[in-house]
Structure formats: structure tokens, C-alpha cells
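See the structures that follow.
Each reported figure results from applying straightforward, stated rules to the coordinates on display, with no laboratory input. Everything numeric here is computed off the predicted structure, so don't read it as measured data. Cβ atoms are built from the backbone, for glycine too; each structure is taken alone.
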Structure P
Amino acid sequence: MNATTKEHILRSAVELFSEQGYDGTTVRDICRSAGANVAAVNYHFKGKSGLGEAVVDHLFENIADTKNSLSGADLISTESEWKDALRSFIYNFIVDRDKEEYRNFYRSRLIFRELNTPSALFESIHEKYMRPVNQQLKILIKRGLPVDSDNKIVSMWIITLMSQCVMFRKKQVAPMEIESIDFSDSGNVDMVVEHIAGTLFAGLKFRG
């Protein structure tokens, strides 16, 4: 099935925003790449800002499992539920269910660019996908710390968790001369989940 004009514009925007940045890309650049009329952006997306929102949703909608795995963190009442919630988060973060390589590639590329040179897209990514995860993750981590722990301690534990998840998700550690792990083997995935979770459980104790 041939791609529609809307799909061509969206794909071109994904590629150009990740390569040149949101602010460094004009509507004309996108339409030239897509072979579309400038008016088509307004028709399909209500302008560049609407197209930016569409790009964010297109690239990030398939990682909803990571966000959903943390919902209800404040309702957890037992240690087993707490540990299961953390394991579920780790699993959903490191296992990429999105089989579209192009989307995986440009999502990572866009995140890297936005972290280094934030634009209006960063705010959208943060509000829709990063902030909800961070808020629920804070709740989970706090449940494993003394009640008088300050935010610096909470942040350090979140960084400890996320840095491991990011490295294992990349699955490319060749520059460090460390053998990569084949995630097509479910046994390897379980091993990594338990390894990361074990780091947390060694230093955090559920406190109800």
C-alpha cells in the first residue's frame, strides 16, 4: 500500500527533526523531503507545532508499557508487590517491543539531540512520557528508603537504576570490550532483570 501524503510528511519530519533539530528544520525542508505542498502540513497537522506533537507520539507511543508498569505505585502494600513492580519496570524498559528498526533508531537519535539541545519537542517528550515515569519511579524508590531520606538520595537511586537499564537496552557495549547480551533469549532477559533488580534490593528495603 502506498504511503499517504500525511505519512510521507510525518516520516520526513521524524528524520529531519532528529538530524537537524526541531528549530533547525523548516516546514519547507520537510515538504521538500516529502514531496508535498507546504499547505499540506497545515491541513494534516495544523502547523509545525502540531507536526512536532505527531512526531513525538509516533516515536514514543509504543513504549507505553514502561509507563504503565509503574501506574499505581502509591497503592503497593507488600514487599512482593514492590519488588514485582520494579522488576516489571526494568523488563519493560530493556525489552524493546517495537519491531520497526527505523522508529527505534530515530527515537534514540531524537532523545540524544533533545537532551543536548532542547526544543519544544523536549517539553512534549518530558510531559507525556518522562515525567509520569519519573513521578511513579520516585514513589517506588522512596518506599525502599528511610522516611527522612532527602531528594538527593532518591535521585541517586533513580540514576543507578536508569543508567543500568539504558546500557543494557542499547545492547551495544563493544567499545567497552564487553560481550553483548542476546535479548532474543528470554533466559538472558530474566538474568539481566534479576541482576539490575538485585542491585536495588541490596541497598533498598521495603518500608511499607
Structure Q
Amino acid sequence: MSGPATSPQTVAGLVPSGQLCGVRVALNRALPSEVVADLRTDHAGEVGAVCIYQGVLRVTRNPALRAFAQRHLETEQAHLHKIEAWLPKERHSRLLPVWRLAGFLTGALPALLGPRAVYGTIEAVERFVDQHYGEQIRHLERYPELHALRQILLDCQGDEVAHRDEAAAARGAGQRGTVLRTWCWLVDAGSRGAVAVCRRI
């Protein structure tokens, strides 16, 4: 198979033996270094996503928003479990405490302003995540032996798109104010910066 050079790290070191999400994984293939870097960003992102909803739940007492955050928290925890099955602890970002704090604040701060600010934040986050997963899914087309991983990312992407659309519907059709627009721009820029850092650290 042609494609980018692979790292010495093998699938045996990245994926537990046996069944993974119902698919038998070939354990004797080298995992491309760019895929390892992508998985590091995915893991950090899902850690951050879990913390976003924990931040919302810590602050808000709005019943509808709490139900929204709890449902999404459970989905993100499931995503995190799936990514961790492919990426061992020694390959995680060394900046996870930073990403946890950033995620918590990304949920808690808009929750102080009310549900509409939270929904706008989630919409912005998930718009970025949709693009991020989409890029990785396209890259994985070059690696047919990693079809199980590609399917996991497709499933995660589908959930994130559903989260985005649910948040957008809950936010409503009204214009976002200057504060929320600025905040969402910062969230998007921060997400892009975090991905760039996580690919290396």
C-alpha cells in the first residue's frame, strides 16, 4: 500500500487484542504516524468535550439545558472510550490538564449567561468538530486496513453533527449578539490552535 511513512509504533501497541466495537482488528500492521497524531487530537478533543458538559452541569439549574448537557455528556464519554481503545495512555497529549480546564471553562462560562449562550457555544464547537472528523475520514480512505477506525470516526462525526443541529435548533433563529459572536469566534480559533498543538504534544 502506498501512502505516508509509518511510525515504528504498531497496531499491536495501539489497539487491544480481540474484538473492538464488534470488529476484529489486525494486530500486525504498522499504524501511520499521521494517524497516531490525529488520534491524539481526537482523544484530547473528546476529553475536552466531556469537560464542556461537566462545566455546563456544574453551573446551570435550567432543567432543559441540564437534560441537553447530560445526554451529550453520555455520548461524548462513549466517544472517548472508543478513541482510548485505539490510543494507549503513553500516546495521549501531555497537555490534558490544560484541555480539561479549557473544556470546563468553555461550558461553564456561557452557562453563566444562560441557555442560549451554551447552545451557541455547542453549535460552534460541533461545527469545527464536524470539519475535523471529516478531514480525518477522508485521509483514512488511503488505509483500507483501518476501515474499523474510519467507521468509528464516521459514527462519532454523525453524533457531533446531531449535537450541532440540536444546539442550533435550541438556540433559535434570532441573531447572535456581539458578545456571543465574539465568544464563538474565540472557541473556534481555540479549537484549531489546540488541534495544532495536540498533533505534537
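Thinking of P, Q, which structure, once semi-axes √(5λ) of the Cα gyration tensor in Å is computed, gives back 32, 16, 15? So the calculation was done on Q.
When mean count of other Cβ atoms within 10 Å over residues 144-151 is calculated for each of structures P, Q, structure Q gives the greatest result. In this comparison of P, Q, the computed figure 24.0 for mean count of other Cβ atoms within 10 Å over residues 40-47 is attributed to Q. Each of P, Q could give helix-only ellipticity at 222 nm (-39500 (n - 2.57) for each DSSP H run of 4 or more, over all residues; to 500), but the derived value -20500 comes from P.
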